[in-house]
Structure I
Amino acid sequence: MSHFLYDVTGSTVDEPDADTMRRVLDGLADADDEHPDVSLSHESGWCLSAFAGGLLVWENTEDSAAEPGELREVSRDEVLRLFGLLAAGDIAAVDALPWRR
């Protein structure tokens, strides 16, 4: 399964491993108004966007009928866990969370 990560500068990392995901999440310390998040996208169109304040957004960028959701106060460790699930293609496990839609 193909996946890629956008860092806080907008640069893309193809098929990131867990260490790369950690480094990219650490980059949220440098987030600004122009680049407020980092995101992991899966080839299915599903994407997780993480913001410095603990906001996590779940959306399908290729399906406008799929309603986006958000979680607040998500820990860095939980974001890493969810990034790992999405990278592995486990869409159902991520989607099963109590997303506010």
Structure II
Amino acid sequence: MSALIERESTPVRVAPRITALREALSLDKAQFADSIEYDRSTLTKVEAGKAGLDLAVGERIAALYGVGLDYIYRGDLSDLPSDLRPRVLSELASAKSVFTSK
């Protein structure tokens, strides 16, 4: 079980979920970073999968936007607010098609 969680919470797995959430919220990187009181350049690294997302930051995202930590760190889509879920799914699908077409 712990191996599953570790794989799902790696920076490269968390990155597209954070990006999809931000884009579903119609926020640019600066707006999102400022809203969660996070360094903009660090957010860029997180979204690129080059840095991990600190749990305290994940908790701020969860509290501010109503998403669960299981979405952020494990990819559990049921841990998203129902009104946000379709937009996040759409963003995740778009990101996947971009990466697979390269």
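At-a-glance table
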| quantity | calculated |
| --- | --- |
| Which of I, II yields 34 [relative contact order in percent (Cα under 8 Å, 6 or more apart), calculated] | II |
| Origin of the derived value 2.2 (distance in nm of label points 7 Å out along Cα→Cβ at positions 52 and 92; candidates I, II) | II |
| Structure (I, II) behind the derived value 9.9, 25 of Rg and Dmax of the Cα atoms in Å, for residues 12-67 alone | II |
| Which entry (I, II) yields the derived value -20000 for helix-only ellipticity at 222 nm (-39500 (n - 2.57) for each DSSP H run of 4 or more, over all residues; to 500) | II |
| Per mean count of other Cβ atoms within 10 Å over residues 28-35, the highest-valued of structures I, II | II |
| Mean count of other Cβ atoms within 10 Å over residues 36-43 - highest-scoring structure of I, II | I |
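A short reminder: the numbers here are calculations on the coordinates, not readings from a lab. Because the structure is a prediction, the values reported are computed rather than measured. Cβ atoms are built from the backbone, for glycine too; each structure is taken alone.
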